[in-house]
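These are the structures in question, set out in turn.
Read the figures in this text as sums done on the coordinates, not as results from a lab. The structure displayed is predicted, hence computed values, not measured ones. Cβ atoms are built from the backbone, for glycine too; each structure is taken alone.
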Structure I
Amino acid sequence: MSSPTDSELRDILARTRTIAVLGAHTDPNKPACYVPDYLHGVGYSVRAVNPVFAGRVMWGSPCVAVLTDLGPLAPGELDMVDVFRRPEFLLDHVPEILAVKPKLVWLQLGIRHGEFARTLREAGIDVIEDRCTLAEHRRLGVPPIRD
């Protein structure tokens, strides 16, 4: 899924429920804070991942240091890992992403990494690169989650 259509993006955002935010931040001026804040506000379950803020409650749940610390998510329950990390750090996260096996890894606007994306796709994980979840959610008019 290197270049998804609007219909595919709309479907992904409509069926997603749980999003882990890799590189989550507490500074409201940083996209790694205001994008997940928006996503939480429209009904997604947002789980923060950042060793700097581990233990701090963010979007209703304690932040964890690494994806594998997310805890009581059943296999297949993690719909998306939304990545706010610079490309040079992405390969370091491959083992933990493969361990939690999300349905999709979404690289935020400006983030691309061919080897990272190829490795995940070969493992059966869809990857979207260089797109903002907040911007796409608004642009496509995806309704808030009401489950």
Structure II
Amino acid sequence: MRVVVQRSGPARVEVDGEIVGQIGKGLVLLVGVSRDDTEADAVYLADKIVGLRIFPDAEGKLNHDVREARGSILSISQFTLYGDARKGRRPSYADAAPPDMAVELYNRLNTLLRERNVHVETGQFRAMMQVYLVNDGPVTLLLDSKKTF
């Protein structure tokens, strides 16, 4: 699994002009699932995401995680994170998980995040979405469960 993690101020996701998920501050996650991913990838990423110390403490040092910062998570499925654009001009999505597998692991990741005491809002799987966020910092990280060392 790949996740783009963005520290954010207010953020929301809309489908057909309707807000389907929104947070005040916290993390916006763009989540991609590959054909090779399993439950272990979701567990690894849930632990990594909630433990990231990327929020400032009283002295301005990045010492707090999303829970300590009293933040929330806006999680959005993003199969294009597995787009391969090395050849030609049209990316191949052959490495992306098929939709039934992807939705299962995407939902599992969100459940695991909630089990770690974080409020999680989501986009709508397989929908055309508009994502609005205030990238705070900006602080943006790319996590990949297959690159753990």
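Which structure, out of I, II, was distance in nm of label points 7 Å out along Cα→Cβ at positions 69 and 85 derived from, given a value of 2.7? Comparing all candidates, it corresponds to II. Taking helix-only ellipticity at 222 nm (-39500 (n - 2.57) for each DSSP H run of 4 or more, over all residues; to 500) from the coordinates of each of I, II, which one would give -8500? Traced to structure I. When distance in nm of label points 7 Å out along Cα→Cβ at positions 13 and 125 is calculated, the result is 1.1; to which of the structures I, II does this value belong? Computed on structure II. From I, II, which structure was Rg and Dmax of the Cα atoms in Å = 15.1, 49 calculated on? Working through the options, I get structure II.
Given 25 as the derived value for relative contact order in percent (Cα under 8 Å, 6 or more apart), which of the supplied structures I, II does it correspond to? Structure of origin is I.
Work out mean count of other Cβ atoms within 10 Å over residues 5-12 for each of structures I, II, then name the structure with the largest result. With respect to mean count of other Cβ atoms within 10 Å over residues 5-12, the highest-scoring structure among I, II is II.
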